[in-house]
Structure I
Amino acid sequence: MKRGHRLVADDCVEIRQEDQDTLVGSAPELIEHLLEIRGLGIINVMTLFGAGAVRSYKRITIVMNLELWEQGKQYDRLGLEEEKMRIIDTDVPKLTIPVRPGRNLAVIIEVAAMNFRLKRMGHNAAEQFTRNLPMSLKTMARMNRS
């Protein structure tokens with residue numbers, strides 16, 4: 001909330017399909033504006049941070065799956081692969097993000113969301129890198145031969 005984000009739901013999200021490509025998420029009435037933080041308990045985000053820190057609903061455009069990092073497991077390092085997750089009748093892009101102690105999850109999730117938006121706007125750093133790599137390798141090979 002302190003980073004300018006707003007809470008829609010914690011732990012349980014009610015999802016409805018507005019049309020073929022549009023999913024909307026909201027919190028069940030019982031837990032609306034509530035956030036459970038281990039060690040602190042349940043807090044009311046609207047009471048604590050104000051009305052600007054919550055929203056009633058939000059369109060769902062991406063799923064971020066946080067999983068414990070596993071030694072030896074292959075993770076996407078370039079960002080070229082796009083997984084999908086089917087929710088109701090809609091395929092939603094899904095990112096699997098490996099996490100481990102000491103990583104700043106808020107920043108990682110924020111960067112993932114911004115990068116997702118940039119890709120949708122036509123700016124894909126991974127694609128640009130893979131397009132530029134062959135020419136860079138050729139240039140480096142020529143320089144090493146000289």
Structure II
Amino acid sequence: MPAGDPLLERIAAAVAVGHTESRTTARTLLTELWESVATPLHRCVVAHHLADLQDDVAAELEWDLRALAAADGFDARGFGASLQLNVADAYRRLGDLTAARSHQALALAACSELEDDGYGRMITAGVARLAEQLDDVGAARPRG
């Protein structure tokens with residue numbers, strides 16, 4: 001992500017409000033940014049963070065899907081695994097295991113684009129945990 005980008009700084013400030021003060025205020029600030037930004041990178045980042053501030057999983061998924069769609073407009077290597085992981089996890093929590101598995105597989109494939117650093121290991125571990133959760137759900141379902 002470009003260093004010194006004023007829009008990314010505003011996004012980060014809004015996200016910080018959500019962590020330290022008010023999720024509602026942060027949602028309002030990010031929604032205002034969403035309505036004013038046009039570049040795919042900024043729309044992706046805003047949507048990604050708005051998803052995390054939703055109280056409802058269905059609304060979270062909508063924002064995750066918006067982030068994923070915006071990522072088509074720029075080189076999102078290194079970010080795609082996280083986006084796919086978020087979408088997959090939201091589908092899992094909504095009970096759509098087919099969609100969850102599909103996006104988990106896409107997240108796993110995108111892990112090859114990650115650096116071998118703290119972020120890359122965190123996302124890769126998250127993808128592996130989600131695969132285990134999906135396997136556990138599949139094993140718990142009665143076969144008929």
Structure III
Amino acid sequence: MFRGRFEHSMDAKGRLSVPSGFRMELQRRSEKAPVLTNHGDHLALYPADVWEQKEQQLLDFSDMQPDVQDFQRYVVADANDAPLDGQGRILVPALLRNEAGLGSKVLLAGVLQKIEIWDPERFEEKKRMTLRRLDEIQKSVDGHRDPRGA
């Protein structure tokens with residue numbers, strides 16, 4: 001699992017150092033490259049095994065439905081393999097950097113089975129918005145508990 005948050009610099013080429021604890025967990029989970037994708041206001045880096053489960057779930061939908069096609073396209077078209085280089089960095093493509101509003105300073109947040117990559121100011125704003133709605137969010141989340149206890 002991934003937890004904690006770290007501020008790092010990303011160079012002009014989009015190379016971003018992944019914190020050592022996150023790197024170890026990525027490598028422990030899979031020998032395959034992690035997958036980087038767009039989540040609108042931020043990016044997400046998934047271990048290969050988690051991403052493959054998500055793709056399998058998408059395959060379970062009928063791709064004859066326009067909404068399914070749109071959803072599959074949205075989720076998968078921006079996904080990129082993001083292998084770690086010898087210095088523990090990933091390459092964040094310019095298109096994804098621009099769409100997520102990332103500059104030279106980024107925040108990496110461990111969120112259970114993924115690593116979120118944020119502009120630090122956007123992250124703080126999201127956190128403030130979440131805190132304002134925390135009671136409402138908690139009630140909503142409680143209604144979506146997995147009956148298996150997971």
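No lab work stands behind these numbers, since they all come straight from the coordinates. Not measured: the values here are computed from a predicted model.
If P(r) over Cα pairs in 5 Å bins from 0, in percent, for residues 54-125 alone is calculated from each of I, II, III, which structure is the one that comes out at 3, 12, 17, 20, 18, 15, 9, 4, 1? Kindly include the intermediate steps, with their values, before the conclusion.
Details: I: 3, 12, 22, 26, 20, 12, 4, 1, 0; II: 3, 19, 26, 24, 19, 8, 1; III: 3, 12, 17, 20, 18, 15, 9, 4, 1.
Here the read-out was taken from III.
Can you tell which of I, II, III yields -0.39, -0.78, -0.88, -1.39 when log10 I(q)/I(0) by the Debye sum over Cα atoms at q = 0.10, 0.14, 0.15, 0.21 Å⁻¹ is derived from it? Working shown, then result.
On the way: I: -0.50, -0.87, -0.97, -1.46; II: -0.36, -0.69, -0.78, -1.32; III: -0.39, -0.78, -0.88, -1.39.
Derived from III, not from the others.
Suppose helix-only ellipticity at 222 nm (-39500 (n - 2.57) for each DSSP H run of 4 or more, over all residues; to 500) works out to -12000; of I, II, III, which structure was it derived from?
Values: I: -9500; II: -25000; III: -12000.
Working through the options, I get structure III.
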